[in-house]
Each structure stands twice: as C-alpha cells, then as structure tokens.
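What follows draws every value from the coordinates through simple rules; no lab data is involved. What you are looking at is a predicted structure, and each value in this text was computed from that prediction instead of being measured.
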Structure I
Amino acid sequence: MGKLDALWAYQKTDMDVSRCENEMRKDPTRNKLLRLRNFVGEQQKVLQEMEAGAEASQKRVEQIKRAFEDNQAAVESGTAKLSQNAYETLEDVQAALREAQKLSESLKAQERELKDIQSKADSAEIKLRDIRQKVAQARTQYNQLKEGYDKTFAEQTAKLNALKALREEAGKDIDDSLIGRYNVIKKQYAQQTVPQPMAQLLGDQCGGCNMSLPAVVAKRVKDESSIVECENCGRILFLKQND
C-alpha cells in the first residue's frame, strides 16, 4: 500500500472519530446538562454578589444608625440649652437654631436613606428566595439527568476509544511528517462537522472543491511522484488505483 493509500485509509478512520465526537457533542441530554450546570454557576455568582451587597448595606445601616443617634443627641442637647436659656446672646441663639435646623435635615435624610435601604433589602430578599429555589430545582434536575446519562456517556466513550484505536492502527506506518501535514490541513476545516483534509482526483477536478486543476497538477497526482495539494482548497489530492 502506497503512502497516499495508507493516508486515505487513515482519513476514513479519522472521519469515523469525528462523527462519533460530533454525536457526543450534540447529545441532547449532554447539552441540557451543560445548560443546567452553566445556569447554576451563573446564579451562584449572582447570589454571591447579592449577598456581598446585602453585607455592605447592613454596614451602611449601622453607620447611619450611629450617626442618627449622635445627631438626635445633639438636637436634644441644643433643645435643652434653649429651654434653660443657656445662651448668652441673640447670636448664640440664632447659631444654635441654625445648627438645630441642619441636624433636623440630616436626621430626615438619614431616615429616608434607611427606608430606601430597607425597601431594596426587601426586594433583594424576594429575588434571593426565587434564585435559591430555581438553583435547587436545577440541581435536582441535573442530578436526575446525569444519573441516566452516565451510562450513555460510558458507552459513547468506549465507542470513541475503539475508533481512536482503529485510527492509531491505520496511521502507525505513515510518516509523522505526512500525518503532521494532514493535521495542519484538517485544522483549516475545523468548522466542518467531519473535516476531510484529503480529496480524490476525479478526472481533472478536485473532489473536495470541484475546481478544475491544471493538467500538470493532475499528472503529478497520477504519477504519485510527490504529495500534491489542491491549489484552490489545499487538500491533499489522491487518486484511487481502480479509478
């Protein structure tokens, strides 16, 4: 068997491997498991962010409460001084009233912020409960699906390993540089479900891209004097001996 005949046989086993890998990737249960796993992961991040936000909000509430208590104490102190006529001049009284007004406005602002934080916390708690419930449901569904899929995956993996063994056997006598060139071309067609780095020469046309080739190129393929690649698609050209 010539080197191109061997490589052609290798491609057949390689295509079988690609088909099997594609079937595994497209398995509906596998893809549903991946979606569930990704959903749980994404929602876990959301939960962590929300919990971190809740912790920051709680710290802010504590700060506001301390400031509120300090301002309230200052207001009570100022009010007591006014009632006791503790200020000596009118300017002192006016200054105390201005300070009391500022403290009152600060207290109102702190009350508004506390209400706003509480309102957001209530909404966040509802959202957290909803997310936790959905995550729990997704985990349950994932575990149920995975239990059944594990057997299917084991069977698919065994089939894939057997096909890979056949491919390895088919390629054991092929020069490493030729296999390397084959794989380089294969990467160029990675977007295809079943990449085919080789193509038959059909008359004077490449069987991969159906483009006509110069007579001298077709002759080189037929002579098998060297490895010939299609000038248009780059595939390694091969001529079956019985064609």
Structure II
Amino acid sequence: MRLPPLTAAILVRRYKRFLADVRLDTGEEVCAHCPNPGRMTACMEEGGRVWLSASDSPKRKLRWTWEISELSGSPPVQVLVHTGRINALVEEALERGILSELGPFETIQREVRCGESRRLDFLLRGADRDCWVEVKSATMRSEDDLVRFPDSVTKRGKHHLEVLVDRARLGDRAVLLFVVPRADGVAVGPADAVDPAYADTLRWAAGCGVEIYARRASVSQTEVVLTDAMPVRLDA
C-alpha cells in the first residue's frame, strides 16, 4: 500500500487521545490529528521523530495527520500508528492473494453486519463456506519481545470476539487477524496485564473454533506491505 507524501516532525506531546503537538523541521509547532484510539504504549517517544501526511481540504480542521512513529534504536524502528490504514492494507493483500491462510474465496465484502450485532471487517464469500474476518493492529512491544494486544481496555474488541464465536458455531469460518506494523517482536499475544477480560475471551474464542493469525507489515516512509506470518502465543 502506497502512502501519501510524508513530512518529518518531532513529537512534542500527545493529548486528548486524538491530538498531538508536533514541531516541523521548519521550527513551526502545529497540532496534528492522531488516528489511534489506544494508549500507543511502546510506539511513541516524546522528542522522537514522527512522519505526517498533509491535507489541503477546507473541510479538515487539522491539516496534519500522524502516520508513522520512528523509535530510537539501531536501526530505528518504524511503526505505522494510523490504525485506519490497516484494513485497506489487508484488503489490498486479499485482492493480491497474499493472505493464503484466508482462502480460497470468491468475493470480498467490507464492513458487513452480523444480524443485529456489530459489523465485522470482512466477509469472504466462498463456494462452500463463508469466512468472517476481524482485523486488529497490534503495536505494543513488551519486554519479552512479544507484540501484545490490546494496549488499552477494549470492550469493543471483546464483543468482536464474541461475534466471531457466534459465526463459528453457525458453521462459518471465523478469523481474527493481527497485523503488526513494526519490524521488531518475535510473536503476538494477548496483553493480560492491560485487559485480562479480553485476554481470557481471546483464549475462549480460540477454543470455540475462531482461527487466529498474525502478519507482520513492513513500514517505510513510502509504503506499507504485509510480509511474513508471525506466531501467535495465547499463554498467559
């Protein structure tokens, strides 16, 4: 997935969840939109470099959007923090046949409602069996080198798991796909210390037939690409 042209800046502070003060290389300090609802634990550094996209639309209150964090290290780690781009990335991968674990299928539908319940991200229509897919962006790397989800309590995410279990019990395939848009971390697992209710529900869902996969995404200032599969570890 190609990214729009990006501009470098320094993160001054993030506040009010969806806002961040950043300092451009010109020295100008501006307010940017932060399209990430989580705590962003382990994927932002005050005083660290970030990458922004710009919009000249008169309908936008804020011109700048925070796309990528660049974390200190050797080499530096690029983390896609714009969670709104993850589903587009997965859709592109599905269309290109990259996500073989989710095939075969004939058609792709986005944001499909499950009866009277919440929508799931994708419905892959197959000749014999439908496959429901919910996608989550996992960005919180822990000290044991696992990338964990979630980084804040998510009742919405827990409900998504319950909906997937319902689909599995009806005979459909039900899939939770973690996308890890950063280069470090050896596996993906639940964040018991952050949201034990979600972690317990994730393990229960796996026992009820929900398939759980993880894919890494390679991030640069020009594009984001789904790459290798990552192990999923459900132990506490």
Structure III
Amino acid sequence: MKNGKDTAVVAVSGGMDSCVTLAIAAESFTPAMLHIDYGQRTAQKELECFGKIADFYNVKLRLSTSLPHLKEIKGSSLIDTSIEIERGAPDKMRIPSTYVPFRNASILSVAVAWAEVIGAAKIFIGAVEEDSSGYPDCKSAFFEAFEKAARLGTRPGNQITIETPIIHMKKSGIVETGIRLKAPFQLTWSCYIESETACGECESCYLRQKGFHEAGIEDPIPYKRRGVFNE
C-alpha cells in the first residue's frame, strides 16, 4: 500500500461490480472508499456490505455520505416504491425504471471533490456498459466527458483521471476477474428489492446470477429463487 498521489478514490456500492473494481484498484493503489446513500431501497444493506468490504481490504480512508436530492427528485423505482422494479432480463430496447437520473454524475462530483482534497490522482467506478441494464450514465463517452469537466472545474494542474476497468466486461468476466483477485463476493449484495435474502428475480439479481452461471462458479449469497439458470 502507498500514500499521497498513489491513493485512488473507489466508489463502492457494496455490489459485485464495485467490489471487483476495488480489487483491481487495490493492486496498484491505496484505496479510499466512497459510499453514497441516495435513498435506494436497500441502502442500509449496501452500507453494511461497504463496511465489511472495507474491513476485508483494511481500508483506512472511508467516506460514507448521502445525496438526498436524488430521492426527492424521484424518477426511479430504486427510490420510489410506487414504481415497480422490473424482473428478469433487461429489455435492450428501453432504459429500465431502475435508472436513477444522472446518478453517476452526482456520485462522481463527490468523488472528484474528495480526490482533490486528499490528493488522489485517480477515481475508480464499477460501471458496466456491455452486459448491463443500459443506463446512459454508464457509457464510456460519459466518463470521458466527465473527466474533462473535472479537470476544468478543479485546481490548475489537477490530473485526476476516471478509471472504469470493467466497463467492457461481460458479467461472467467480472466474476472470473473477481475470483482471480480473491474478491470477497460473499460480502457483496446486488438485489434491488430485498435486504436479507436476495429476491433472485429483479434485473440486478438476474444479471448477477447470469454472470456466475456463465462463469461456472457458485454465487455465495442466499436467494429466495435461484433463477432460470439453475432450474
């Protein structure tokens, strides 16, 4: 582990994608872990997982904060219980109700501000474009544009870069990478609905189970339903 400019801010939701991203970042940098509560249904479970993952990696620098404006704005089934969360495979022809409008921009704004204060040169975020729900703020072009904006909006000479190491991976590739890096999948949580036993039916559970199934590896977390892959 290193200090100073070798520190990297890593956005960690508590899910498998951000956990693998952390494992990748930790190979070369001292991670500073960031968690955001934006009013999501499973916020407390995600925070619990964040803490356990941070302990696993012995991370000293941790920031857990909230963005209440996203819940107040609404517009997503993740934060508005009057909107139903989709089940099963993503519909590639439309953006799902679980999309939280411009969420990653809000998360990155916090990450950039913190990185500037602690002297971190990089920000890692576990966005996935290829095998995902199709959120518009999970595309490579978005992160490239945000990186330019971050450099323009911070102190002169700042060279903060935004790293998205798994953005072009399939879910199975993310699982395989996590296994190779010994990422603690047993400490992660992906379900959008439940906080005790994963539902096994929401879009996020579907994608996670699909990844583990295609990788030929057993998912270590409990499910109410193990999905079509295990039937």
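When relative contact order in percent (Cα under 8 Å, 6 or more apart) is calculated for each of the structures I, II, III, the largest result comes from I. Source structure of the calculated read-out (Cα Rg over 2.2 N^0.38 Å, for residues 95-214 alone, 1.06) within I, II, III: II. Could you figure out which one of I, II, III the value -11000 for helix-only ellipticity at 222 nm (-39500 (n - 2.57) for each DSSP H run of 4 or more, over all residues; to 500) was computed from? Source structure for this number: III. Computing Rg and Dmax of the Cα atoms in Å across structures I, II, III gives 38.2, 121 for structure I.
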